[in-house]
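Student: Input: structures, listed below.
Where a number appears in this text, it was derived from the coordinates with a stated rule and is not lab data. All values reported here derive from a predicted model rather than from experimental measurement. Cβ atoms are built from the backbone, for glycine too; each structure is taken alone.
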Structure I
């Protein structure tokens, strides 16, 4: 999983997370990593549209986000 976060940091790749908040609610998040430290992943969260801190221990799953398709009119 660390390699995935590093790629997002370096290449601004979008990642999908399954995350458990401190109140035990499980949410899906799409993020772009900004900083990595021992305890947190600091990332731009598309759902909240702001920089958020995600505890590494609360990340249940992570993977590359599916590519968005361009709409043609």
Structure II
């Protein structure tokens, strides 16, 4: 029987309330990333929860942040 790494188990157990689908996350991604770059203290609970539990969307957000902050 395969064993899941601890980080995979933790991602499956993340509370995703308020729920945000990948499509909704993608629609809000640009605005969210620009807000985070402008103010690192910016909070969007729906986006934060989704990104904590979705590696694909989180990777996209991190890539956009890196692109916007590259000098």
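Student: Work out which structure the value 30 belongs to, where relative contact order in percent (Cα under 8 Å, 6 or more apart) was derived from one of I, II.
Tutor: Working: I: 30; II: 39.
Traced to structure I.
Student: Taking 0.9 as the value of distance in nm of label points 7 Å out along Cα→Cβ at positions 11 and 59 derived from one of the structures shown (I, II), identify that structure. Write out the running numbers ahead of the final one.
Tutor: Numbers: I: 1.6; II: 0.9.
It was calculated from structure II.
Student: With Rg and Dmax of the Cα atoms in Å coming out at 12.5, 46, pick the structure among I, II it was computed from. Please list the in-between numbers first.
Tutor: On the way: I: 12.5, 46; II: 13.4, 47.
Computed on structure I.
Student: Turning to a different aspect of this structure: Starting from the value 14.9: which structure in I, II was mean count of other Cβ atoms within 10 Å over residues 3-10 calculated from? Write out the running numbers ahead of the final one.
Tutor: Values: I: 14.9; II: 9.4.
For mean count of other Cβ atoms within 10 Å over residues 3-10, the value 14.9 is produced by structure I.
Student: helix-only ellipticity at 222 nm (-39500 (n - 2.57) for each DSSP H run of 4 or more, over all residues; to 500) was computed and gave -4000; which structure, I, II, did it come from? Please report the intermediate quantities before stating the final value.
Tutor: Numbers: I: -4000; II: -21000.
Label of the originating structure: I.
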